[in-house]
Structure I
Amino acid sequence: MDNWLKSPWVIRGLSLAMAILLFTAVRLDDNIAPPDDSKTFIPSGSEQIETMNNVPVNIEIDEENYVVSGVPENVNMNIEGPNSSVTPLVRQRSFEVFVDLQGLEPGTHTVEIQYSGIPSDINVEMEPKTAEVTIEERATESFPVEVDYINPSQLADGFEIGDASAEPQTVEVTSSQSEVDKVAVVKAYVDLKDVDKPIDSREVPVKVYDSQGNELSVRVEPETVEVSVDINSPNKEVPVETVTKGELPDGYSIKSMEVEPSDVKVYASEENLANIEQIETEEIDLSKITEATTMEVSLAPSTDMRLVEPEQVKVQIELERTETSTIENVPIDVHNLPEDATLNFIEPEEDEMNVTALGTEEELDGITASDFQLSVDAGSLAAGEHKLPVSISGPDGVAVEPEFEEITVQIE
C-alpha cells in the first residue's frame with residue numbers, strides 16, 4: 001500500500017482530480033444568479049414559476065365619447081409553465097393586460113381583467129382578477145384661465161404686481177360630466193420670487209381645482225398657456241426732513257444743517273405714493289454735538305413705503321455761539337375781556353414786560369419790541385384775582401424767555 005502511494009503516477013492522478021473538482025466548484029458559484037426581488041423563481045424540473053408585480057393595465061374603450069374610472073393601474077401576475085416559454089415571456093414582456101369595455105353602456109360594471117400574447121402552455125393567475133368600473137359619457141366645457149402667483153411677497157424690493165394676462169384666455173376641460181361639474185376654477189401659477197422685471201409670455205402649466213381647492217384629474221386643452229405679468233416700480237423723489245432731539249450745549253445754536261442728498265427716491269404703491277410728501281431722518285441727538293460735524297444718518301421710512309434709495313444721508317451741522325438780547329417793554333395784549341369788565345395788572349404792574357431773546361448774532365441783529373407778541377386770554381373770568389399764562393411769538397429761529405411766564409391780574 002505504501003509503495004502504491006509513493007508511485008509518481010498515482011500522485012499526479014490525485015492532483016489532476018483535485019484540480020478538476022476545484023474548477024467545477026468555482027464555475028458553479030459564478031453561474032448562481034443574484035436574487036430578483038420582483039420575481040420568485042421556483043425550479044420544478046422543466047417547469048418554472050414567476051411572479052411579476054406592477055404590470056400595467058390598458059383600457060379598451062371609445063375614448064372620444066366615454067371616460068372610465070375604477071380600473072386599477074397595475075396588477076400582479078403569477079405565471080407557471082415550461083422554462084422555454086416562461087423565460088422569454090418574462091424577459092421580453094411581449095404581452096398585454098387590459099379591460100375590454102367596448103360596447104358597454106354608461107353605468108357601473110364588474111369586468112374581468114384579461115390578457116393577450118401569453119402562450120397557451122402557461123397558466124396565469126392575476127390579482128385582482130376583476131374590477132368594478134364606472135363608465136360615463138365624456139363632457140367638454142370651456143373655462144377662463146386665472147393668473148395666480150407663488151411667492152408674491154418675495155418680489156424684488158420696490159416692485160409690485162401690475163396687470164396679468166394668459167394666452168389663450170380660455171381652455172377646454174374634458175372628463176366625465178360629473179367631474180366637469182366639479183370644476184370651480186382654472187389657474188396658471190407664476191413664481192414671482194426675486195422677479196424684478198415684467199414677465200413676457202412665460203409658458204405655465206394649467207391646473208384645475210374644485211370648490212374645496214382640490215386639484216382635479218381631468219384633460220385640459222391646451223395643457224399650458226403663455227402668461228404675461230406687468231411688474232411695476234412706482235416711485236418719486238421727496239425731500240428729506242431732519243428730526244432732532246435734545247438741546248445743544250449752553251451757549252451754542254445751529255448755524256446751518258445741510259442734508260446730502262436733499263431729495264431721495266421713495267418706492268410705494270401708486271395710491272400711497274400720492275400721499276407721501278417727505279421722508280424724515282432718524283432722530284439726531286443735539287446734546288452730543290459740541291462742534292461742527294458731518295454724520296451719516298439713517299432715514300426712517302413710514303410703513304407705506306416699500307423702499308428708499310439711498311437708505312442713509314449725510315447731515316452737515318455748523319454751530320455758532322448763542323447771543324442773548326433783552327428786549328424791554330414788550331406790550332401785553334388782553335384778549336376776550338368782557339366789555340363790562342375791567343382788568344388791572346398786579347404782576348407785572350403795567351401791561352408790558354421784558355423778554356430775553358436768544359439766537360445768533362445775525363438773528364438778533366436789529367430786532368425790536370415790535371417783533372414780539374405777548375398776549376393773555378381773559379375770556380370767561382369771574383371777578384377776582386387770576387393768574388394767566390402768557391402766549392409768546394417772535395422771529396423765526398429766535399428763542400424767547402419772558403420775564404413772567406404767568407401774570408397776575410384783577411378782574412372787576
Structure II
Amino acid sequence: MKHSASIVVFIVAFFCFIPFALGASQDTEQALPQDNKMLSLTECVAIALDSSPQILYSQADIIEKEFLLGSAKKDLLPSLFFQYGYLYSPDAEPAISLEDYYSYSIGIEQPLYQGKALVTGVELGKLDLEFSRAGMTQTKNDIVLSVHEAYYNLLKSRKFEEVARQSVEERKAHLKDAQAFYNAGLIPKNDMLQSEVQLAGAEIEYLRAMNLSYMALARLNTLLRRPVETPLEVEDILKFEPSEVSWEDSVLQAKQHRPELRQSEIAVEQSEKSIILTRAPYLPAVYVSANYMKQGDNPLADDYPLLGSSEVKTAMATLEWRFWAWGQSRDKIAAAKHNVKKTQERQTELLDTIILQVREAFLDIKESEYNIGVTEKAIEQAEEDFRINQFDAQTRLSRAKISYYNALYNYRISLMRLAWATGTLTL
C-alpha cells in the first residue's frame with residue numbers, strides 16, 4: 001500500500017514539474033541570441049553603419065572641428081591676464097628704488113583689427129567643419145554601397161552554388177543511367193566515360209561555386225563586424241523592376257549631391273581665404289588694452305615708500321605694422337594664389353572622374369536590363385530542350401540560369417552604384 005502511494009506521489013510530482021521545466025527551457029531559448037536570424041538588406045546596412053570604425057572616425061573628426069571652430073570664435077573676444085613679479089636689487093638707492101620690489105597687475109586686451117585674420121580664421125573653421133560633415137556623408141555612401149554589393153554578391157554566389165549542386169545531382173543520375181545502359185549493351189563505353197567526365201567537371205564547378213559563396217559571406221560578415229565564418233541567412237530579392245533613370249538627371253544629381261564635389265568647392269574657398277591669412281601679418285594690427293598695477297615693498301604690495309602711487313591704472317591703444325620684409329609677403333601671396341589654381345584644377349579633374357563614374361553605372365544598368373530579358377528567354381529554351389534531351393541540355397540550362405542570376409543581381413548592384421555616383425544613396 002505504501003509502495004502504491006509512493007508511485008502515485010512520484011507521478012503527480014513528475015507531471016507538475018514538466019510545465020515548469022518547459023517554461024524554463026522556453027525562457028532560456030528566448031534569452032539566447034539568435035545568430036542565425038534572417039537579415040534583410042536594410043538591417044545589414046543599419047548594422048554596418050552602427051558598427052563601422054570609419055563612422056566613429058568621421059564622428060570624432062566632426063567633433064574635433066567643432067571645438068576648433070569654437071576656439072577660433074573666442075579669438076575675437078577680449079583676453080584677461082594676471083601677472084605677479086618680485087625684483088631684488090641689493091645695490092638699490094633708497095631714495096629712488098627699492099631693494100625688494102613687488103608688483104602685480106591685471107589687464108584686459110581686445111584686438112580690433114588684424115588684417116581680417118581673426119574673422120577669416122572663423123570662416124575657415126566653419127569650412128573645415130563643413131568639409132568634415134561632407135566627409136561623413138561620403139563615408140556613409142561608401143559603406144552603404146559596400147553592403148549592397150556584398151549582400152547581392154552573396155545572394156548571387158548562393159544561386160550559383162545551388163545551380164552547380166543541381167547540376168552535380170543531374171550528372172550523377174545521368175551517369176547511373178549510362179552505366180545501366182552500358183551494362184545492358186545499349187551504349188558504347190565511350191558514352192559512359194563521357195558521363196563520368198561531365199560529372200567530374202560539374203563537381204569542379206560546384207567546388208568553385210562553394211568557395212565563391214564562402215568568400216561572399218566573409219565579405220559581408222566583415223562589413224557587419226562579425227567573424228568571417230559566422231553563418232548568415234539573408235532575404236532574397238528576385239523581383240525585377242525596370243529602371244527609369246535618365247542620363248541628364250543623373251549628371252545633374254551628381255553635381256548637386258556628390259559629397260566629394262562639395263569638398264572640392266570647400267577646398268577652393270579655403271585656398272582663397274588662405275590668401276587673406278597670408279597677407280594679414282603684413283597689414284596694420286590694432287589693439288586696445290587696459291591695465292591695473294599695484295606695487296610695493298612687501299608681498300601684498302600695499303606699501304610703496306617712494307614717490308608716486310602704489311596703484312597704477314593705464315589704458316592704451318596700439319598700432320603695429322610690419323611694412324617691410326624684403327618682399328617676403330609678395331612671395332607668400334603669389335604662392336597662395338597659385339595654390340588656388342591648383343585646387344581649381346583638382347576640382348575640374350574630380351568632376352570629370354565623377355561624370356565617368358555616373359556614365360559607367362548608367363551603362364551597366366542598361367546592359368543588365370538587356371541581359372535579364374535575353375537570359376530569361378535562354379532559360380525557357382534550355383528548359384524545353386531539357387525536357388526533350390536531358391543529357392545534352394543540362395549544361396545549357398545551368399549556364400542559362402547562372403547568366404540570369406548574374407544579370408539580375410548585377411542590375412541591382414548597378415542601380416546602387418549609380419545612386420552612389422550621383423550622391424543620392426543615403427538621401
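Computed from the coordinates by the stated procedures, all read-outs in this text should not be read as laboratory data. Nothing here was measured: the structure is a model prediction, and the numbers come from that model. Cβ atoms are built from the backbone, for glycine too; each structure is taken alone.
Identify the structure, out of I, II, from whose coordinates log10 I(q)/I(0) by the Debye sum over Cα atoms at q = 0.07, 0.13 Å⁻¹ was calculated to give -0.69, -1.20. Among I, II, the structure yielding -0.69, -1.20 for log10 I(q)/I(0) by the Debye sum over Cα atoms at q = 0.07, 0.13 Å⁻¹ is II.
Which structure, out of I, II, was relative contact order in percent (Cα under 8 Å, 6 or more apart) calculated from, if the result is 22? This figure was derived from II. As an exercise: percent of Cα pairs over 30 Å apart, for residues 127-294 alone, calculated from one structure in I, II, equals 58. Which structure is it? That value comes from structure II. Source structure of the calculated read-out (helix-only ellipticity at 222 nm (-39500 (n - 2.57) for each DSSP H run of 4 or more, over all residues; to 500), -3000) within I, II: I.
Comparison across structures I, II (criterion: distance in nm of label points 7 Å out along Cα→Cβ at positions 47 and 79) gives the highest value for II. Calculated for structures I, II, Kirkwood radius over Cα pairs in Å, for residues 191-374 alone is largest in II. Taking mean count of other Cβ atoms within 10 Å over residues 215-222 as the measure, the highest value among I, II is held by II.
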